[in-house]
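Trainee: Got some structures for you, see below.
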Structure 1
Amino acid sequence: MGSDMRVACRRRAFVAHCSVLLATAAGLPAKAQPARRKLLVVGDSLSAEYGLPRGTGWVALLQARIAQQKLPWDVVNASISGDTTSGGRSRVPALLAQHKPALVVIELGGNDALRGLPLAMTQANLTAMARDAKAAGARVVVVGMAVPPNYGRQYGDDFFKLFATVAKAEGAALVPFLLHGVADVPQAETLFQPDGIHPKAEAHPRMLANVWPVLQPLLR
């Protein structure tokens with residue numbers, strides 16, 4: 001066999017080998033993308049961007065951070081300004097059925113306190129929402145709140161503790177106080193809108209900073 005013939009044979013063998021490799025590679029399944037899951041936030045005006053430009057509230061900032069970190073989660077903000085735990089309890093079953101979330105954040109209770117509603121009712125409603133979410137296959141995060149001192153020390157202490165009580169009893173994660181670093185700092189009034197109840201946009205990154213360490217392990 002002449003040298004030209006040997007070279008031609010080697011070339012044909014190389015091409016055939018490459019063809020086999022390409023065919024094999026083409027038959028490999030593409031790398032599976034993680035299925036996207038939903039994070040449902042059920043809250044009140046503190047989560048509904050009351051008085052704020054759209055996209056500046058802590059829930060919107062949360063979605064932006066999730067996107068930035070390329071986590072396979074979509075945030076559904078089902079918060080309504082003025083909502084109470086009773087309102088949330090009535091809404092949760094339909095929200096769970098509609099969105100089928102893997103994670104539910106419950107940020108309710110502040111309006112109960114502002115209305116002086118019985119603490120036992122608030123606790124029962126939070127418990128019911130947590131149980132509904134768990135029964136639907138979701139993990140739960142309870143977001144705690146506090147009330148100003150003028151509500152009375154005993155009421156304020158008992159209100160603050162009930163969030164931890166519910167979280168512990170239901171195996172939920174707990175954000176102790178959504179407004180830590182906002183409502184409990186010197187000159188806190190500068191971080192609030194004129195009504196003295198709703199934080200300004202510049203306070204919401206701090207609110208996210210309170211929630212993120214609790215959420216992050218659940219998102220991964």
Structure 2
Amino acid sequence: MVDDISNEIPAREVEIAPAGLKAILTVPANASAMIIFAHGSGSGRLSPRNNYVAAALREDGFATLLLDLLTPEEERDRANVFDIELLAERLSMAARWIRAQPAFSDIPISYFGASTGAGAALVAAARDKPNVAAIVSRGGRPDLAGRWLEKVQAPTLLIVGSLDGPVIDLNKQAYDALQCPKRMAIINGARHLFEEPGTLEEVIVHASAWFSSHLE
């Protein structure tokens with residue numbers, strides 16, 4: 001639990017060294033865990049959907065860190081945007097930064113990944129085991145974690161929209177490869193971005209319950 005920084009709302013801009021990644025840190029009173037958001041290609045810490053999810057999770061007592069996995073210069077090289085190994089290392093870097101802050105030295109850390117960020121979250125968790133409490137993927141590409149999938153130990157929830165056909169199949173393949181505690185939730189009537197009314201709220205319900213049930 002984090003008791004000594006109960007006034008950390010509103011959000012605070014931070015920089016994750018040594019890569020100089022920009023991030024938004026928000027900590028409600030007595031936060032039970034830290035959720036680090038891994039955004040997909042073409043997105044970042046200002047993603048409206050992930051900020052919406054993060055705000056709801058904070059109401060449930062979770063601290064959040066929304067970060068850019070690449071610097072603006074790195075984003076200009078499209079190869080970096082889809083370099084899952086690089087993105088995973090950046091996510092691990094953010095987790096190490098959290099751990100280095102005295103107020104967060106013992107707080108459980110979980111990952112919320114979207115699109116390519118989901119693949120990065122799974123790779124980071126596989127490398128950093130057992131230091132990741134749980135993972136949630138929203139409309140993600142967990143298949144991009146490849147050979148790392150079978151090494152993931154963190155309980156993993158895959159959330160996909162029922163109208164996101166190709167991504168459902170890719171999630172099913174990744175689900176079969178995972179050897180950790182796992183679940184797949186299909187949100188009825190949702191496409192890839194969960195823009196349909198009520199679908200993102202369903203994502204929040206599933207994610208919050210998953211994170212809550214897997215606190216270390």
Structure 3
Amino acid sequence: MTSVRFESIGAEAQPLVILDDFAPDPDGLRSVAQAADFTPALNHFPGVRAALPADYLATQLPIIAAAAAEAFGRTGPITVVDASFSIVSTPTGELTIPQRLPHIDAFTEDRIALIHYLSPAGGDGTAFFRHRSTGFETVDDARRDLFFRHLDIELRHRGVPPPEYVLGDTPLFECIRTESARYNRALLYRSWNLHSGAISPDNALSADPDAGRLTVTGFFSIA
């Protein structure tokens with residue numbers, strides 16, 4: 001049975017939902033992933049993605065809806081924006097500049113992100129950040145122009161980050177929370193939180209779902 005904890009992130013106290021024992025059959029999900037057709041991801045994700053089994057969302061959406069109602073006050077219909085198996089696998093030398101920085105997935109209050117960890121050994125979790133020069137931990141529509149203006153100036157004058165995954169504090173961002181991965185744990189948080197996978201330097205970055213950082217990533221709009 002899924003256990004649910006409601007916590008918060010940073011000074012802005014944005015909600016974070018931690019769901020352990022999230023799916024009823026995580027081993028079955030891994031088996032599906034091992035037979036899936038993974039292809040290079042779009043939208044700046046540094047790795048590969050594959051389609052989920054048809055019953056994944058039907059099974060998990062009621063849990064997501066109940067948790068979102070309590071944590072985020074979103075009680076309306078859920079629209080699935082995107083959901084897939086995902087594996088971080090891009091070599092550090094091939095990372096684009098946006099992939100070396102914390103990011104935002106969307107800028108509106110209705111958008112909720114899910115990450116569901118499916119590596120039995122746990123592996124790398126998820127980190128959340130504060131932008132030092134603005135103090136922003138979240139970036140919504142009202143903040144986006146100011147945030148990106150500051151970031152553009154900083155990158156032009158201080159140089160781009162080295163070709164590596166962001167991990168911990170950096171000159172431009174302070175890490176305000178790292179949530180560890182655990183087999184069959186899921187996190188829910190607003191997509192406007194500055195965040196990144198907490199990818200360790202010793203991660204082999206394998207695209208093999210049996211060996212790599214296998215997750216489900218999902219993005220929802222909840223009215």
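Bear in mind these aren't lab numbers, they're just calculated from the coordinates by the rules spelled out. Note that the structure is predicted; figures quoted are calculated from it, not measured. Cβ atoms are built from the backbone, for glycine too; each structure is taken alone.
Trainee: Consider the structures 1, 2, 3: one of them gives 1.7 for distance in nm of label points 7 Å out along Cα→Cβ at positions 40 and 56 as calculated from the coordinates. Say which. Walk me through the numbers before you get to the answer.
Mentor: Working: 1: 3.0; 2: 1.7; 3: 2.2.
The read-out was computed on structure 2.
Trainee: A value of 16 was computed for relative contact order in percent (Cα under 8 Å, 6 or more apart); which of 1, 2, 3 is the source structure?
Mentor: On the way: 1: 20; 2: 16; 3: 33.
Going through each structure in turn, the value belongs to 2.
Trainee: -6000 is what came out when helix-only ellipticity at 222 nm (-39500 (n - 2.57) for each DSSP H run of 4 or more, over all residues; to 500) was calculated for one structure; which of 1, 2, 3 is it? Intermediate results must be reported in sequence, preceding the final value.
Mentor: Working: 1: -16000; 2: -11000; 3: -6000.
Going through each structure in turn, the value belongs to 3.
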